[in-house]
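Only the coordinates and a few stated rules stand behind these numbers; no lab work does. Nothing here was measured: the structure is a model prediction, and the numbers come from that model. Cβ atoms are built from the backbone, for glycine too; each structure is taken alone.
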Structure 1
Amino acid sequence: MEKPWATLGVDLHLDLGGSRLRRGLTDALREAVRSGRLAPGTRLPSSRALAADLGIARNTVADAYACLVAEGWLTARQGSGTRVAERAAVAPDSDTAPRPRSPRGPTHNLEPGNPDLASFPRAEWLRSARRALSEAPHDAFGYGDPRGRVELRTALAAYLARARGVRTDPDRIVICSGFVHGLRLLAAVLRQRGLRSLAVESYGLDVHWGVAEAAGLRTVPLPFDELGTCTGALAGAGRGAVLLTPSHQFPMGVPLRPDRRAAVVDWARGTGGLVLEDDYDGEFRYDRQPVGALQGLDPDRVVYMGTASKSLAPGLRLGWLVLPPSLTSEVVSAKGGTDWSCGVLDQLTLAEFITSGAYDRHVRASRLRYRRRRDQLVAALASRAPSVRATGIAAGLHAVLQLPPGTEQSVVRAAARQGLLLHGLTRYRHADVAEVAAAGPYDALVVGYGTPPDHAWSSTLDALCRVLP
């Protein structure tokens, strides 16, 4: 039968040194406390447990503890064991000098790409985690399938079909650690297939372009006009692949028009090409009918890429790829060779969160919150900065604020001086875009109105209006 004392206290690495065990143990414990390796309040193993761990007599440990209690390094109370004294630790000499202060972060954050992290549904998530953990089979805690837990893949297949018009089955879904991880897997597979380039939108995130280029794929920007990305430019490009945000182009905010959606699918069918669909915030729409996933038009030629980063939180590190049958085995093999599985508990929790209906409730509540913010932003601009116009705001968590010509960089600098983090539109322009069409690029800001917590939204909006022309 297991002894109760055997499981109490922490594991310790102690170098006793020399032949005098009592003195060596006393010195080793004192040094561990003095240096901070043992923090104040830490409960030490019982004398019997530590003696068994070190292979020495229990009396030796008891004597060392008693000595350190007398010196004030430890405390011993009946029922609470032996602990490090609250004021025992003394910082090493090399650390006594004042440390330089960390650089101060921005006072207000309008950088796009984050939801309101303070609105994460902690209580509902905890309930789902408890249910998922109590119902998880024992094999869930093994290495498992590189595609991810079947519970989550099944839940996603049903949800994506219902909410986004995605056509798939659980066997063709691969769970990954966020969007970038999924893109890295796809880029590696495409390069192995012999592709040397990837068509991309003229405006987007340089981190995504960098992932492709690190895999050996040159990124080639497509033309852009007032109606969005010109997918007709893909015609005649031969076999290849394209990365798009068709439901809500990032950062410009326009959906891909039906004729251009059809054109890109026709290109893929006619050339054997592949479309990588980044559906980064498809859940959030306000003044328009839902735009279904492009993947629903041709599941054999479109890879659907989704993530929990905008709908829940980027810290979950959960994303998913919905793959054509011809690509599934290669991507699974690539994932199994680099990162066998994502965190099982978070996968099981998200599966429970979706199937219980909690995910739908959270998304609906979030839509209301972000729509209110969007409306407040538009109203504030109309009254305090009438020369600035917000565009791309029928959906998503960010807006493009069109500025008077020649003012973008000065506004960004003024914002930085006021502790306001935001970026100009030029930050998101591909380096190979030499000329901007008159109807497209202009001086503008990309404002993530979903980023600030509720309590800071009003002051952040005020700070924004103060720096606008």
Structure 2
Amino acid sequence: MTAPGRMPALFSLAGICLALLVLQQGIPLFIFPLVAMSGTLALVLLFTTQEKPGYWKGVTLVVLVAGVGSAYISSRLSTDFLHPGETFQGQGYILLERPWGRRRALLIRTKKGTFLAKIPSQHGFIAGDTVEVAGTMLSLPSSKKSRSFHEDRYWKARGAMAEIVIGKVEKIESCRQFSLSGWRNMLVKRILLTQPPRTRGYLAAAWTGMKSPLLSSQHERWGTSHLLAVSGFHVSLFVSGLLFLLRSCLGRGFIISWAMWGYVLIAGAAPSALRAALMMQIALIGRCRGRPSQAVNTVSLAGMALLFWRPWWFWDLGWQLSMVAALIIAAALERGLSPVWWLSVGPAIWVTTLPLAAPIFGDVPLAGIVTNLSAGPVFGVLYPLASFLALPSLLALPWGNWASQGAEGLFILWETWADSISRLIPVYVPWTPFWTAFAAGLLPLLIARSLRLSWRHSLAASLLLQCVMLWIVM
């Protein structure tokens, strides 16, 4: 099968992403679709080794998807939602509440749209509260203020259209108990009140997306921060558990779909979790229809769907890290489960994500290459086991705290192991242009090999794309 026949969504997504990179350099928005279509066509031709019957029909379809999709994205990016300086007064529902420096950031959904508001930290609002808001609407903070973090894109990716400078905000109605926010708040409260420190932190992160500052600093030192961010790893564990428990249940695909989306929403709907849930949904639909999904194509479809929904996800670090890691894992699956490929997955993800993470979070621990070789298998067992051991105390059953202490002991063993590795390899790797160049070539190389291209063809395509990427971003 030809390249566009095996992975059509990959080439459409790659063309759109290439155009978004060029757009970042200042090209006019109206030629954005043309760049996306040209990039898609060039990539398809670059990865083609032979033309079979129907080849050009497939190429045309892939290029048209990129063109139509990029035109839609262009219309979304050019939309102007408000007139800065306009006053606002009305009721709203708090979708998100989180710390933001010395203040708290709120995402408030109103009849006029979703707005960002920053308030003093002493206010006691939580997600799910209904509030009365009055203030002045302004454009979101400009991305020109920072080279490493674009605050406007961050909030637009989460649905915000503008910022409200608060003049007055007061609670009208507390979070309803029987709502997603209510369930999440109740779950967080039960975990914090009933579980020992480490178990509390890990379960709060995995079940609700709430991170413990202490655990976050430890995992940054170990190079395993992804274990605390709800991602494809957590979603796949959740779905795998349901598949096992409901293996003889009629209609389990329907039940699992509802449960999975409920989990993703309660856990905060991070881009990595949304991407994973979309992939799982595509796989479940394909399974019900007797048509197994193709890994790289499924990742690409999910990533493209998120960009169509909110194009600003493209500049979101969570979306970028999630897509790169998922594409590498999917490429390994395409090649088969050979030990050499699976041993190379961890280091490949570390290398390709370093240029993305280092400018934001600083130097990256080299120990992460070693700890991540064991982190996946260990937490693939630890998270389900700790969740099971925590249930008695969460349900206030007798002797439940003894089971929770068992989970705590297992997390302590992991902590001891990870600390020993970080002490053994106390090296931190800074960002340099070399890592960007290397990563820009490694990902296309892995994709080319997953397409069963020869090493010669794969290396040539990788080198050419590496030069193009560096010319765009440098």
Structure 3
Amino acid sequence: MLKTFEHGIHPPGHKHTAHSDIHRFPFAPLLILPLSQHIGAPARSIVQVGQEVRRGEPIAEPAAFVSVAMHAPVSGTIKHIGPAPGVRGMTPAISIEPFPASSQEVAWSRPRNVQNLTPEEIVDAVQQAGIVGMGGAAFPAHVKYKIPTGKFADTLLINGVECESFLTTDHRVMLEEALDILVGIRLVLRAIQCRRAVIGIENNKPDAIQILRTAIKGEAGAHALRMVPGDYDISVQALKVKYPQGAEKMLIKAVLNREVPEGGLPIDVRTVVSNVATVAAVGHLLPRGAGLIERVITITGNGIDHPGNYRIPIGTPLGTVMKHAGLKPDAGEIVLGGPMMGVAVDRLEIPVTKGASGIVVFTQAEVSAMNRTEYACIRCGHCVDVCPIFLNPARMGRLARNREYERMRDEMHLMSCFECGSCSYICPSNIPLVQYFRLAKNVLRGRSTP
């Protein structure tokens, strides 16, 4: 029997781009790079307006340990440093105007031999490469790879689940970048001083499962061993298809049958979790001494003419993306991320950032067909049945309507909710439960700020 976790839902897959190869994306006339593309302290600019930079050159440095560097995704001129449009409003950013006929070749790098890198050197290199979690959270990857004093990891769990509907980014990375994945896994294993890695993949991706199993035992695995020597045990675990299996706690439960304690982290159960695209970035960038300047993104939905998987320069405005993908006249809504955990955007000036894994475009007819009229809770209990962490969303929703946010936190474990949206999806009364919970958290965080 295939492994999985308890509860969860089964939304339609809509993985229409699963067989679309990754293609490069052209440069926009102006690239906008927010200094805060990750959880933690924003990066600190190290360039000036008017300065010429080369593709791959560092343009911002980490401002703290929980922060990462940023690099120029194009050779060009720094045009502006200051507020620019972002998903959460205006945000400090660096804008670069490309040189005419600027090349996609990386013009700045510092290749290194990774054979003998120490754990500390790997952690520092990941931070300086600007690598963040590429599954959506954008948490600085090096922070995960630095094990706290008194803790240890016995398993590195690689997240190749990609359970969000429509998105096929990780699927294509697994099919096309197996060597980078294996090199990255070995580097991360060395960093966290652990021997075992398990790649979790849902069984609706049999080609990825087969390719990685073959790569581990074949020439790719042998090449990765030569690049990063070490006696490491790397395997692939097929999983039952279910949402939200890609969430860290759910994946740990499914693969290892371990439960992360409330308020705890994966390392509390001897586990480090990293997205498959993140370790691919580690394996690709560290040997080259390069920075994260582009990422693979799924562009899909009935509102565009040219769906596919594209390697897009970080900082490309959505307007340029939509123009290249063929935005249809009847497009009704653009969602950055997947339909379950993504956010609808209303400004095409917003740029692609390191954490963006997909763009889904719905037509006006599809948006109109979504019945968003909210009705009273009928106490059916479906939300309780599907909640992957066994909360009571119905009860929490009633408290939210009464603005009893402290009770939600203290009595109903609000802060354990990771906003997967399963409760909202299953609710027959169309109650936007996850939006209520998100609002409650924001209010509580505001009240706790001095």
Problem - Read-out distance in nm of label points 7 Å out along Cα→Cβ at positions 71 and 159, computed value 5.6, structure in 1, 2, 3 - result: 1
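Work out which structure the value -20500 belongs to, where helix-only ellipticity at 222 nm (-39500 (n - 2.57) for each DSSP H run of 4 or more, over all residues; to 500) was derived from one of 1, 2, 3.
Values: 1: -12500; 2: -20500; 3: -8500.
Answer for the origin of the read-out: 2.
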Fill in the blank from the handout: Candidates 1, 2, 3; percent of Cα pairs over 40 Å apart computed = 16; producing structure is 3
